[in-house]
Structure I
Amino acid sequence: MNLFEVSKEIASRFTQIFLRDNQGKRPVYGGSEKFQTDPHWRDHILFYEYSHGDSGSGLGASHQTGWTGLVAKLIQLYGLLDAKKLLEAGRAGIFSHDR
């Protein structure tokens, strides 16, 4: 893998914590049934201070988003970007406000 592919893989693994799995559950909510199944809560994503290393469940304060709030930007960035576009446009082209 090149560096771009490695960064995309890391971002993908990180975002999987917040997306529903095959059973419709989000790892970030762990065993909390209210956040997993309640229609009033299940689509409101909480960003915790940090995540459990094995399960991905959110730990710490949920009112202080900290670095986990970056997941939204990662989803946006890798949804718009691929290695070829990055090489063609360069850093200035990728982060311009014209997109």
Structure II
Amino acid sequence: MAISHRQFFRQLKGRVPINVNLSGFDITRRSPILVTAAPCSLGSGFFDPDIRLNVHGPEIRVTNVVPHGPEPETGGVEFILDVDDLTDVAVTITVFEPWSSFSI
């Protein structure tokens, strides 16, 4: 099962570290996380959370995605956004059930 959260950031450019704490999400250090980002135009008036995202905007890359568990704060995720030019950014964070096994 997966659950998602969308967050908006105004006027980002360059390498931007982001930390999002998500109460109500069961995030641990074993939680697989998917983070996507796209340019958008938030404008200055009424905000529509179902805003259309732009595929033809500045390049945005998401790297270094790291979940952090609820020790002692709320669980969340840290990541880096690398934004080529000044733009508003929509970020979608999807949290999956924790992984149960690993191998070396």
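Nothing in this text is a laboratory measurement; each read-out follows from the coordinates by a stated rule. In this text, all values refer to a predicted model and were calculated from it rather than measured experimentally. Cβ atoms are built from the backbone, for glycine too; each structure is taken alone.
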**OP:** Out of I, II, choose the structure whose coordinates give relative contact order in percent (Cα under 8 Å, 6 or more apart) equal to 48 when calculated.
**Re:** II
Original post:
Thinking of I, II, which structure, once distance in nm of label points 7 Å out along Cα→Cβ at positions 34 and 90 is computed, gives back 5.3?
Top reply: I
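Have a look at I, II and say which one yields 14.6 for Kirkwood radius over Cα pairs in Å, as calculated. Walk me through the numbers on the way to the answer.
Details: I: 15.0; II: 14.6.
Only one of I, II returns 14.6 for Kirkwood radius over Cα pairs in Å, namely II.
Of the structures labelled I, II, one was used to calculate helix-only ellipticity at 222 nm (-39500 (n - 2.57) for each DSSP H run of 4 or more, over all residues; to 500), giving -12500. Name it. Please list the in-between numbers first.
Working: I: -12500; II: 0.
The correct label is I.
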Original post:
1.6 is what came out when distance in nm of label points 7 Å out along Cα→Cβ at positions 18 and 82 was calculated for one structure; which of I, II is it?
Top reply: II
